[in-house]
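Some structures are shown below for you to check.
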Structure 1
Amino acid sequence: MDNDDIDSTHEDDAAPGREAIDGALARLYPGVDPQHLATMLPWSLGGRDPLDGISAYPRTEPVPHWHMVGYGLTELYTKESDDPEESGWGFELTFRPVRDPDEEAPPMWAAALMQNLARYVFTSGNRFEPGHRMNANGPIATDRQDSVVRALGFTEDPELGTIDTPHGRVVFLQVVGLAEDEYEAAGQWSTTGVLDLLEPTAPLHVTDVDRASRMADPAFAAAVREGVERDGSTTGALYVGALSWELDDTGALVRVGALQAPAVAQTLRGRLPFGHGLLLEAEGSSVGFVPGEEYAVRDEGEGALTVVVPAAALDELTAALGPRRGLTSFTQMRGLRLEVTPTVMLDEYGKETGEVVG
């Protein structure tokens, strides 16, 4: 969302879904008039920003921050979906970036981040839920290139929670900035667990893009290790941008993009030894890795493949899932081939940047 694309005035359109969100905010901020960043050209008319607007409330407690709330992932005006229980995608994004006490306007990078996440939902068809995480593949604040906060976790907004509207349920889903190694820890263990450990130094899950990683704190890192050893990974599914598979006379070939291959490896190590499977999903294709005594592959139909991974094959499988292109055959799973393919990086508008991973 650029300066040319926003209007700092309030929108006057009456709509049941919008009014329900406004009501929740009025209860939390009675008598407070927020700054509202309204999209000038709606997505439905060919604009590039899916959210109709973002309201930003200046806060001083418990730490100075902006409480930013999006409008547009739910049914603001009329009921269009067939699901009476949920409004639209079922959630609206919120975000709490740190605020300088003298700051009079919310940071534009934060508004752009929220629009980019909404754009991902609209274009991919993948929704976010509490406990999800995402690698941003760069600083989430585009004007802080040295920031270690380069990933995101998602949790229910601790103050707004979930509301019922005339068009169905709406979860206020808060975006939280994570350092890269915190993101990796969340994959090995639990996004919710990592966010809970961060909360004492980041009340209300406020994001400070200038902070250091908490994984450098021995006590924090030890608590993560204890969680991994106790629980394994709670991530049951990963959305990956590049995923395909095929069966032939020699066995199965699975292709995964280099950008997300390491995250797949980390999550497999936190799932299979604990008796849990991991589902990889992409548009039109999915691959499920499940633990079992003997290797097997099953075509489940409708683009779904299941791979049964014996315990002895796990190390070999995860070693093949590195951020580099290549084709691997396995001694413990004869007939399975895994190809890591190069990932072409895209900018926030879906255009190729020229950078290739792998």
Structure 2
Amino acid sequence: MSDAATDDLPRTMKAAICPAPGAPLEMRQVPVPTPAQGEVLVRLETCGVCHSDLHLRDGQEDLPDSFYPLILGHEGIGRVVGHGPNTRGAPAIGTRIGLPWIFDTCLACKPCMTGHETLCPENTARGVQKHGAFAEYALCPANFAIEIPEAIDPLKGAPLLCAGLTAWSALRKARIEAGTNVLIIGAGGLGQYGILIAKARGARVMVVDRDPAKLETAKRLGADATFEAGETAGAQVKAAGGADAVLNFAPSAAIWDTVEAAVNPMADIVAIAMVHDPMPLSMMWLIDGGHRVFGSSVGTRQEMADFLAFAATHPLGVDVEAVSFEEVDVALNRLKSGDVKGRLCIDFAR
């Protein structure tokens, strides 16, 4: 292994392996990966546990069987401990970097060249096409290594790499300024980051969720108004001023009636949650209202650098619960049952 840290690195590591779609994770001893040219090796300190990991474990993303066995995890933070041979421009040994959803892209297509690299047709994702960060060590392309500011605690910071970044990027794409009415549907971890970021941008934030406890959390985080999900939620939002922008973090097609009833003219509706079922969008409603409906997924390297700089000086008070590495499959089951207040994060030191 080229240019390793001064301490001797082990030849094997512990990893949480998904052996097949729909199977629980298994703790296994596997070889420590060797960085190729252009890659760095990272010793993990923390890794967030995300709903996307749950979807992937449970086989809901229809990955080819050839992808398995697979190491999930895409909210990792750790220190660089090795460089691949002839790797230039890599972060120095000891630098703390993030291991997010996007592993790499082609860097040459139109989306990559115009600041939309998340839409690259050749992009690969950590924990999908590439092994992820539910492991003691993981790889990262040097030109996709984003330094984590030392002001950010790695336990609180790991969920920023997906949940926080996803909310940041979605809000950046929407037409939001001070005084804009933003409706957030779904006040789980992603929605909570959305509340805090939107408030920091001067927006008036309304939240819809079916869980009264999550609505109480939304109020604590600064939401100006909250509404329990149901047939009248959209009308209640409209009566409270209506939504100029809607961010959907709820993985359900049932939210569409609420959206239609809640929005003001020329609203931006941003799809973020992974909803596979069709929604009954009326073209006449779209035309008559002048609305924009579009999707947003994670964020670019530049958006991540901007967001981390923001988070370093604006701590985001989302509850992050530490779990041990051995508890990662239990953590995914807790996500599935809804037994999580904010975000879960593996602490590899536990």
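Bear in mind these aren't lab numbers, they're just calculated from the coordinates by the rules spelled out. Everything quoted here is computed from the prediction, not taken from an experiment. Cβ atoms are built from the backbone, for glycine too; each structure is taken alone.
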I have 0.15 for FRET efficiency 1/(1 + (r/R0)^6) of positions 72 and 264 (r between Cβ atoms, R0 = 30 Å, to 0.05), calculated from one of the structures 1, 2. Which structure is it? 2
Taking distance in nm of label points 7 Å out along Cα→Cβ at positions 88 and 256 as the quantity of interest, name the structure among 1, 2 where it is greatest. 2
Structure responsible for 42, with percent of Cα pairs over 28 Å apart calculated and labels 1, 2 on offer: 2
Ranked by relative contact order in percent (Cα under 8 Å, 6 or more apart), which of 1, 2 sits at the highest value? 2
FRET efficiency 1/(1 + (r/R0)^6) of positions 144 and 160 (r between Cβ atoms, R0 = 25 Å, to 0.05): greatest across 1, 2 for structure 2
Where does the value 12.9 come from, among 1, 2, when mean count of other Cβ atoms within 10 Å over residues 216-223 is the thing being computed? 1
